[in-house]
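Asker: Each in structure tokens, the structures are laid out below.
What follows draws every value from the coordinates through simple rules; no lab data is involved. Nothing here was measured: the structure is a model prediction, and the numbers come from that model. Cβ atoms are built from the backbone, for glycine too; each structure is taken alone.
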Structure I
Amino acid sequence: MAQTARRTRGVTIIDVAKQAGVSPMTVSRVINADSGVRDQTRERVNEAIRALNYKPNMMARSLVTSRELRIGVIYSNPSAAFMSDFLGGVFEEASARAAQLILLKGKDGKAPTPEAIEGLIASGVGGILLAPPLGEMPLVRQVLRAANLPVAVVGGTAPDAISVGIDNRRAAYDMTRHLIELGHRRLGFILGNPDQSASAERLSGFQEAVREAGTAEAQIAQGDFSYASGLVAGEQLLDAPTPPTAIFASNDDMAAAVVSVAHRRHLDVPADLTVTGFDDTTAAVTLWPPLTTIRQPVLELAAEALQLLIREMRAGTIAPAGEERSRVLQHVLVERQSTAPPARS
């Protein structure tokens, strides 16, 4: 029955891809004699072409080739500052490599529906780039896994995808040590979205530095990386019977919210309260005082992930997990005017 239907409509590149167990883009590369395809994969595709008696036409070949760098970018992040830098890095790299971007945005920090993601895939993209936290959402990964497309994840962990990020644990440790060296012993920490591995890693680095100090006390409040959650967490920490003298927020948006809370309470930052953030987005330098923060090279992370994704798309096969599919970029502790030694009691 299936063979009769195939003869009626003609064998397509999708039929060949299914027969060979590869993506349609890989079949296209074999047909166009792309040298980036592995010999074993090339032979498997050619066997499927012979078995199905597939006859590509020149128009179809031209169309598929023109879409080789058609990339889907899926994002949904409550931090507007982070997303501004992320998309800036993606657009710049895509422009340099003549790649076409198709954007899909989730609402209110949530993932797009499976139907929306499937629609993006059906539009003919050859790879997918995921902004945090989407790379760690099981439903998103399940839909993309079924599509058998190269996927790159920024700022998260995904064993079956390209991943690019920083050492979040070490970065948080470095910032906490900096606060302790300034003389702070009552430290507050605002946790990020509990569903993201980066949140747990930053908390781990903070706690490790506190344990090593021995004399430091820690208070922790829950946030979700949004400015609104930083307002709530900041109020909670400053309402404590013995409030912290320094608050380290897991991103700049939440740190900016803590500065706002301090100003409402007529607390001087940093004379009365030290505040630090994480990311070094535009939010860190558009308020007073400018934030001491961890510089996460968001533009570079996005550009690096797109580079690796394009390389894999051109190769025509999904590389095995390991160093070639993972990058850890360097963070930097940037000191500005939001930090100072604690005021004398």
Structure II
Amino acid sequence: MKNGARGARGATIIDVAAAAGVSPMTVSRVINGKSGVAADTRAAVQRAIEALDYTPNVAARSLVTSSELRVGILYSNPSRAFMSEFLTGVFEEASTRGARLILLRGENGHPPPLSAIEELVASGLAGVVVTPPLGEALPVLSILRAAGVPIAAVGAHGVAGATCVRIDDRLAAYEMTRHLLALGHRRLGFILGNPDQAASAERMAGFYAAVREAGGVEVRVAQGDFSYASGLAAGEQLLAADNPPTAIFASNDDMAAAVVSVAHRRHLDVPGELSVAGFDDTTAAVTLWPPLTTIHQPVHRLAAEALARVLGHGEPGDCILDHAIVERQSVAAPRR
């Protein structure tokens, strides 16, 4: 008997997979006549298709059966500057590799609907590139691993079943903190990134490693999530304190730009009365006054390398690219 409720809205490949007790990728293989599916499994899928009156999407099926390299891009990053750099890099690399990108977006750092990810994977992909914070989101990774597609996770640390493409976040934060200390700052503020991302913990660890080495440093920490709005709140918190920091190091440029805005609202001269440093070296670092001293993270290259890795190019294992401190006008020695 056909399921009238599902028929009314149109059964999906996810419904078929659930009814047959298999993965969406297995259903896709049956629909497209591919090998590697046991006869009893194939029969179960066919029964589910008939019971649910499922009609495969013709456009998706034609893509699966073509020779085109299709790569999924999953993103939900609150930093627009980061995503602009990332998308430029991944599109340019796709054009040289002859790949077609299929973008799937989540909102405000949250994953896209899991059913949408399953549908995307089932449509047939050569690989998937995942941007932070989704590269460390277990529900997303579980679907991708079950499908057996190559995964590259940008900015992630130690993700099983994926190639992580990143910089050394801990060393980069350590070096920036050392730079501020070398200028004479002894009251430092630090703004943490998204607590669900390993990169945030690594940057905090680098900051504290430099502080411990120096000794005699007064530290204030505020929580952010890599968004500009969180940087505004964190900046207000740090600068409203008694004896506030003479330098604030934010875990990305968006939050650092927000701190500069808070400083201007409080009539503080940057860098005369407050030094501000960021992380990433995106367009956000150079579209305000003064432009930010920041860590250059090659987001464009990270994106290109991630795409290359899922298509089978490059050495196996994680890929760690170089970083550098970029000195601009937002940092100076503290006033005595």
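Asker: Identify the structure, out of I, II, from whose coordinates Cα extents along the principal axes in Å was calculated to give 85, 34, 33.
Answerer: I
Asker: Still on this structure, I have one more. Starting from the value 19.0: which structure in I, II was mean count of other Cβ atoms within 10 Å over residues 120-127 calculated from?
Answerer: That value comes from structure I.
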